[in-house]
Structure I
Amino acid sequence: MEYLKLSKNSRDEVLQKVIDVLEIGGVVAFPTETFYGLGVKYDNEDALKRLYEIKKRPHDKAIPLIIGSIHEVYMVAAEVPELALKLMRKYWPGPLSIVLKAKDGLSEYITAGTGKVAVRVPGESFALDMVRRAGFPITATSANPSGSPPADTPQEVMKYFTEELDLIIDGGRTFGHEPSTIVEVVDNNIKLLRRGILKKISLEEEVE
């Protein structure tokens, strides 16, 4: 397992190292705007399978994805309702995952057989720089074994996973006290699936 500390001077080099590891099927732990996440390339079946095994994740639990921009959502989603697009324009980049109908051929490790995919553009963080540099979707499941509290430091990640990961990016403690909020557009309504760091999801103008 390789361990790289993030700094202003090393950021570009570290980003490229992450992409190189992902491209060859590696598993990377990285800081997001909430907690540390575990990333693999979205279309590498072997890496996805390994990710499930590392986390001891039940196969009926889907894996969320992060992307670098709104237009990349069409790499994984079959259709995007207009209401979902409006949510993306308001809340992305940010900690709002939106569940959409998955594109045909998307791995069942991502959809868990639901035919749906949860995706977001992460807020300002190393994760956002990483996924923008990559140009492809990356998994962003929390860096912990299933059922354990999410890790907000690289040291916690290392306690959970000793040698199972290929690369850990040390970006210090993350700011997450809660995970991303998850919603789905159902019958042209916003359905809250998980209440996370964003408490109220609305397209109404907020009045001071």
Structure II
Amino acid sequence: MSRLLDKIFALLKWPAAIVSVLLLPSAALALIGLMLECISSPVLMGAFFGGASLYMIVWFVIIRRTRASIISTFEHELTHCIFAWLTLHRVTDFKATWSKGGHMNYETEQDNWLVTVSPYFFPTAPLILLLCFWFFSDSGIATHNFLLGISFAYHLTSTHTETGVHQTDLQRVGFIFAIMLLPTANIVFSGAVIAFACGGSAAVAAFIGGVLP
């Protein structure tokens, strides 16, 4: 089954890139509309952006100056694993080191571009928290949003640090493809996190509906 999925994704690679480019204007407008909507939830969004601002300060003053990267490396490789599992592959190796990067391997006959590029748009840490809050609790929303804001800022900084021409992942999928796909993908997934902080799953559905034509 994984072989079939790999072949399907291979066929969908460039159509997905073209659709992503076509959806970029509506995604950007939907994000702007979402940010304006967030003004109506000052307590919730104040907690979210407060957490995000706190992490950004800590990152700028302390974290960005250190070479230690095991947390972001672990999350990066875990995201590869998540998408490998989602496309029915068996992960055969996983490694994350303190300062020398990491890797994962999965059983496949050809690269699956979705597995390869997933860490550059998918907010693993925020979505793990989001799912925990959604399934297991309905109280302390401001506190939840504060933690979600921290994880969201972490996602932004780690993705920024990891993205560049030196990345073999991006070299494998091709820089033209990455440039076409990733802007819209990042807006959609980041916007979904912000929408959940603003108004829960209903706000996420409304945001996604605004992206689609």
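A few comments on the model shown:
- Computed -25500 for helix-only ellipticity at 222 nm (-39500 (n - 2.57) for each DSSP H run of 4 or more, over all residues; to 500) - originating structure among I, II: II
- Among I, II, structure where volume of the Cα convex hull per residue in Å³ as derived comes to 117: I
- Source structure of the calculated read-out (mean count of other Cβ atoms within 10 Å over residues 25-32, 16.1) within I, II: II.
- Of the structures I, II, the one that 0.15 was derived from, the read-out being FRET efficiency 1/(1 + (r/R0)^6) of positions 1 and 185 (r between Cβ atoms, R0 = 30 Å, to 0.05): I
Readers should treat all values here as calculations from the given coordinates under stated rules, not as data from a laboratory. All of these numbers come straight from a predicted model, not from anything done at the bench. Cβ atoms are built from the backbone, for glycine too; each structure is taken alone.
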